[in-house]
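Below: a set of structures, written as structure tokens.
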Structure 1
Amino acid sequence: MSKSDYRKGMLPFQFIPIPKDVLRSTEWLNLPHSARALLMDLACQYTGKNNGRLCPGFLVMQKYGWTSKETLARAKKALLACSFVVQTRLGHAPRTAEWIGFTWWNLDYDKSMDISPRCFPYLNFVSVERLDPNEGRVKPAVREVRKTG
């Protein structure tokens with residue numbers, strides 16, 4: 001390996017990061033296996049610059065091994081019901097493809113999307129609990145200060 005090909009910490013393979021909050025959610029656990037497979041296949045399309053432009057069309061998904069239009073339609077319907085998936089463009093036959101984006105990645109906006117970048121529900125599946133920094137503290141007794149004079 002030449003010096004120009006090597007970068008410290010570089011992995012010799014590509015991978016798909018999926019938050020554990022998604023994998024532990026009840027939505028994920030209740031998804032049919034075909035919808036889970038569709039999520040993985042759509043995530044394989046992600047290049048780092050195209051979230052929101054992931055295509056679940058049958059012709060594209062045939063490259064990933066999908067053979068039934070009905071199974072794909074059921075999986076897509078189940079996946080779109082989840083909070084971590086958003087449809088960013090409606091498909092119009094014969095030339096406009098439907099696009100989907102995942103809410104754990106930032107939206108890579110394109111002007112042909114049917115969604116505004118301001119309306120994109122980024123990280124909407126994460127439930128953040130706000131902690132009270134004063135919880136458990138004992139309030140000190142307040143003394144009255146008397147003015148003399």
Structure 2
Amino acid sequence: MNTETDIKCRLCQQFDKTIDYIISACPILVKEQYIKRHDRVCAQLHLNICKETAVQLDKKHWYEHVPESLETSQGGKVTILSNQQVQTDRTIPNNKPDIIIRDNEEGTCMLIDVAISGDRYVIKIEDQKILKYKDLTIEIQ
């Protein structure tokens with residue numbers, strides 16, 4: 001027999017326990033679990049970028065990898081910044097993406113800001129991230 005409490009989230013008792021809600025919207029999980037998941041995804045992504053760009057790493061396993069704030073590839077072709085503010089001539093409120101990859105030879109940068117969401121919000125969040133970093137993108141060009 002289903003009752004009202006059977007369909008509500010067991011942690012917050014506020015909303016229906018749907019997959020989307022549990023994956024990305026429960027206020028109880030936001031406090032710690034979502035941040036841990038985000039940081040682990042960033043670390044895995046950072047590790048893969050380091051491997052692809054010939055950055056020397058102390059740890060070989062993803063579960064041991066802790067991103068350094070600054071990594072440089074052998075030969076200095078690529079610089080990878082992790083969780084670092086970008087200094088600009090004017091004040092920009094959103095100037096700290098999760099990862100920045102700078103190609104020192106071509107003089108280009110790639111900004112990466114990780115978001116983990118349910119399927120139905122991917123396009124919306126992508127648009128929000130693009131808008132969030134629009135001023136920074138213009139400033140560093």
*With distance in nm of label points 7 Å out along Cα→Cβ at positions 38 and 70 computed per structure, which member of 1, 2 shows the largest figure?*
2
*asked:* When helix-only ellipticity at 222 nm (-39500 (n - 2.57) for each DSSP H run of 4 or more, over all residues; to 500) is computed for each of 1, 2, which one produces -6500?
replied: 1
*In terms of distance in nm of label points 7 Å out along Cα→Cβ at positions 30 and 118, which of structures 1, 2 is highest?*
1
*Taking volume of the Cα convex hull per residue in Å³ from the coordinates of each of 1, 2, which one would give 140?*
2
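Bear in mind these aren't lab numbers, they're just calculated from the coordinates by the rules spelled out. Here the structure is a predicted model, which is why all the values come from computation and not from measurement. Cβ atoms are built from the backbone, for glycine too; each structure is taken alone.
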